[in-house]
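Peer 1: Got some structures for you, see below.
What follows draws every value from the coordinates through simple rules; no lab data is involved. Not measured: the values here are computed from a predicted model. Cβ atoms are built from the backbone, for glycine too; each structure is taken alone.
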Structure I
Amino acid sequence: MPKIELQNVTKRFGRIFALKKVNLTINDGEYVVILGPSGCGKTTLLNIIAGIWKPTTGKVFLDGKDVTDVPLEERHLSFVFQNIALFPHLNVWENVTYSPFVRGFPAKKQNQIGNQILGLVELEEKKNELPQNLSSGFQQKAALARALSTEAKLMILDEPLSALDPAVRVELRTKIRKLVKELGITAVHVTHDQDEAMSVADKIILMRKGEIVNVATPQEMYNTPKSLFEGYFIGQANFIEGYVQAQDDTSFTINLRREKMIKIKKQPFYPEFDAGEPVVLFCRPENTLILPKKTDNTIGGKIKRRIFMGSYYRYEILSFTEDLILADAPLSQKILPINTQIYVRFKPNGIILFKEPKYGLKEELQLE
């Protein structure tokens, strides 16, 4: 199984830097997803790993071997693309056994690989069908099977599910991860879909403006983001600005707009803050409680919108501090009418405090 290493990789197109001194290690057998907003460098990074493009500067290693100048066809990779890449004049069986055929395998070996792979993706009954006679979901399964038939240990997946219906995407992403893990393949998967990334990845590579923001597990990125942008891009969250009024050994007193003060429990991973320093309070909607009465550490507000999310309601609350706050409530909880005055409280272990960004919160959360 291949280990991938990038050392100080930069890719420039004229004056535009698509990648800036990227350093990255992907371990044997990992399923890694590259995630980020449009134009962040996801596809450029994928193409350099695959050997489609050469870096302007820097090195690429596979299993410790420098492959920076090694072309795509010599890297022994398999591909699954967004635009389903099947030979239209060949049936499913012929597409899947194409790689063993051109590699000169005996007919018995071709049949063995074809039957094994079609069994893995559950396409035995469709093996005589031409691609145009299949649904998009079955077509992508066939494309996946053809990629697996190469017996490559590194699979590149470039937005493989974006053209499929939502229900098919969910089914197929589960199937792809299961196969990758069963076969011991290293997978590098590009997507713009957060749910897709969270459900399949061992690690997520989050990118922005040609640089890697963070590499972490989905759980780490969601629960303890290392930056405001990471917290904003992964899932939904509340961002409330204030400044440190005071602190003691266990907590900070944060002054919000309109002189509202709340106490925040100190956490080991918080940076150091000085008195008077501007901060941003970060909290997920599921860690934001709606209360009918004012108590300690609450912020008052009014319900402005209620959204049915299937298994819960999401409330948009305009607080008395002039912040728009998201809070989730179970279906079993009494439905709150619009304009109801309520109070919100943040769960102590669900809050993260960040330093106010140098150029302001709005600029920090810009996707472009």
Structure II
Amino acid sequence: MMLQRPDTLNLANWRLPPHNRWAFHHVREIVPTEPIYRGAQSSALPRAPVEAIEGVSLPGLDGEQWSLQRWLKESSSDALLVAHRGRLVHEWYVDEAIEMNPHIVFSVSKSITATLAGVLVDEGRLDPAKPVIEYIPELDGSGYTDATLQQLLDMVVNIDFDEDYLATSGKFVEYRTATAWHPCAVDAIDQNLHDFLCSVGRTEGEHGRAFRYRSPNSDLLGWIIERASGERLASLMSRQLWQPMGAEKNAYITVDRKGAPRTAGGICVVPRDLLRFGELVRNRGMANGRQVIPGWWIDDCSQGGSREAWQRGESSKEFPDGRYRNKWYQTGNEHQVMLAIGIHSQWIYINPVTEVTIVKLSAQDEPLRLELDGINQQAFANISAAVTC
């Protein structure tokens, strides 16, 4: 059954329940967007269903064993797709509209954008060791003045910003207003993302010492990519990622009132194409017989980064042996699983040992439910084991 647009939905409440269930796969009807075009040819996803996935169970929050369907319901899932060695072995949607419409992936956008950045690094148009003000001189005097591009990629920049998704006033609301995700006053209609980034201040301490998750860093990465390439980010992403990986539908990205892309969280994509992207990463940048992303960049995403900076950071308890590199999480577990994670429970899970890629899209009411994160990861591990047993 297809959901209807809520009568009370507006720019102030589209991310909140009950509006989010519909809004997350109709974002372009709410926020300005720019298309990321697919190419003329879509690459096939061969199907080889694995019935054992339906029998997967795991410990739930209440001490009971949750079935696969119970977990999907409790975690407000919209879609679950599983690939093994390039074959689609499981595909589930809560509603048929989810299959057809691009779904917002929130901070999974960061990982996609940083993967695109790897192409420009390989071409010599970006240098991770350079200060960001060499690309964006307008940042001089901001909190980013003495930060390098690599520090931006690894979230080890000390800017004066709190990542408070539930804030009702202050800097975070100002940030969302600048991205056109939140209404602004009539006399503030020119608020925009680039001006906001230039206004961000600095906190005490040196850059590079500790992991500090701050979304504006990833929006700045999008600005740097556009400046270094001389091309609109959506166009570049289409040409360098969506077309060569064989996407089946156009994606899109939200933009501010002046057209700046929200690379920290605004990419919207149909589930099967997000799975194609995950497979592109699992295959070290190869798709359809072509090296789309440099393999060395994927290796750096999966193996590079500072364990010490991660240990000093805010999320070390989630992955005690993990790291964060180029907008990707490394779990540090025995399978060296990589994760791309977005609020409201958006996930890409890549297991290089079992050769399994999992995509989960959701409309979770709260931006964060940390008590469910471990359960989600256990579900992914159990699914991966069921596929390969």
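Peer 1: Kindly point out which one of I, II the value 4.8 was derived from, the read-out being distance in nm of label points 7 Å out along Cα→Cβ at positions 189 and 349.
Peer 2: Corresponding structure: II.
Peer 1: Tell me which of I, II gives 25 when you compute relative contact order in percent (Cα under 8 Å, 6 or more apart).
Peer 2: Answer for the origin of the read-out: II.
Peer 1: Moving to a separate point now. Comparing distance in nm of label points 7 Å out along Cα→Cβ at positions 69 and 357 across I, II, which structure shows the greatest value?
Peer 2: Top value of distance in nm of label points 7 Å out along Cα→Cβ at positions 69 and 357 goes to structure I.
Peer 1: Who wins on FRET efficiency 1/(1 + (r/R0)^6) of positions 117 and 285 (r between Cβ atoms, R0 = 30 Å, to 0.05) among I, II, i.e. which is largest?
Peer 2: Answer by largest value of FRET efficiency 1/(1 + (r/R0)^6) of positions 117 and 285 (r between Cβ atoms, R0 = 30 Å, to 0.05): II.
Peer 1: Moving to a separate point now. Tell me which structure, out of I, II, gives -0.65, -0.96, -1.14 once log10 I(q)/I(0) by the Debye sum over Cα atoms at q = 0.09, 0.12, 0.14 Å⁻¹ is calculated.
Peer 2: Checking each candidate, the match is I.
Peer 1: Given a value of 14.6 for mean count of other Cβ atoms within 10 Å over residues 301-308, point me to the structure among I, II it was derived from.
Peer 2: It traces back to I.
Peer 1: Here's a follow-up. Taking -6500 as the value of helix-only ellipticity at 222 nm (-39500 (n - 2.57) for each DSSP H run of 4 or more, over all residues; to 500) derived from one of the structures shown (I, II), identify that structure.
Peer 2: Here the read-out was taken from I.
Peer 1: Where is distance in nm of label points 7 Å out along Cα→Cβ at positions 77 and 261 largest, in which of I, II?
Peer 2: Largest value of distance in nm of label points 7 Å out along Cα→Cβ at positions 77 and 261: I.
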